[in-house]
Structure 1
Amino acid sequence: MKGNIEERACQMAQYIIENKATVRCAARAFGISKSTVHKDLSERLPAFNRTLYLQVKAVLEENKAQRHIRGGIATRRKYKGDA
């Protein structure tokens with residue numbers, strides 16, 4: 001997925017918006033690191049597509065607000081053996 005950074009950032013943003021995906025899910029889907037996803041979406045995307053950035057930012061903020069709940073669910077599964 002190397003190449004045009006702007007195109008990659010737009011594709012990742014569309015993926016996250018359409019699937020309500022997390023940064024980890026997007027990184028897995030595009031075969032890149034979480035750091036690259038985060039840098040593309042938070043630093044590079046606003047420079048050339050502000051409206052798309054605002055949409056993806058809303059999804060990422062929602063994911064951040066739910067992070068502690070997902071962590072609790074994962075811990076419960078781990079100790080119940082439902083992994």
Structure 2
Amino acid sequence: MPCIKVIDAIKLYIYARDHNPPHFHAIYAEYEELIIIDSLETYIGAIPKRQRRKVINWASQHQAFMMARWNELNPNLNR
């Protein structure tokens with residue numbers, strides 16, 4: 001599971017052989033949130049609001065990069 005970005009202490013992951021919808025994992029301390037790449041909406045979980053804002057600000061500018069990584073790591077999943 002490659003870490004695709006670290007924002008302060010927040011780690012963003014895209015897992016191989018994961019499930020749809022295409023999403024990434026934002027992990028901060030004991031918190032974890034799965035965020036859908038296309039809409040940047042929460043799929044499940046939660047991280048604190050301040051950290052989520054940082055993640056969404058970065059992700060909104062890098063959605064194409066994250067979708068490319070998702071497709072690279074999950075080639076057998078159709079959107």
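A short reminder: the numbers here are calculations on the coordinates, not readings from a lab. Everything quoted here is computed from the prediction, not taken from an experiment. Cβ atoms are built from the backbone, for glycine too; each structure is taken alone.
Given that FRET efficiency 1/(1 + (r/R0)^6) of positions 6 and 38 (r between Cβ atoms, R0 = 25 Å, to 0.05), derived from a single structure, equals 0.65, which label among 1, 2 identifies that structure? Label of the originating structure: 2. Look at Cα Rg over 2.2 N^0.38 Å, for residues 22-61 alone for each of 1, 2: the largest one is in 1. Taking percent of Cα pairs over 23 Å apart as the measure, the highest value among 1, 2 is held by 1. Tell me which of 1, 2 gives -24500 when you compute helix-only ellipticity at 222 nm (-39500 (n - 2.57) for each DSSP H run of 4 or more, over all residues; to 500). Derived from the structure labelled 1.
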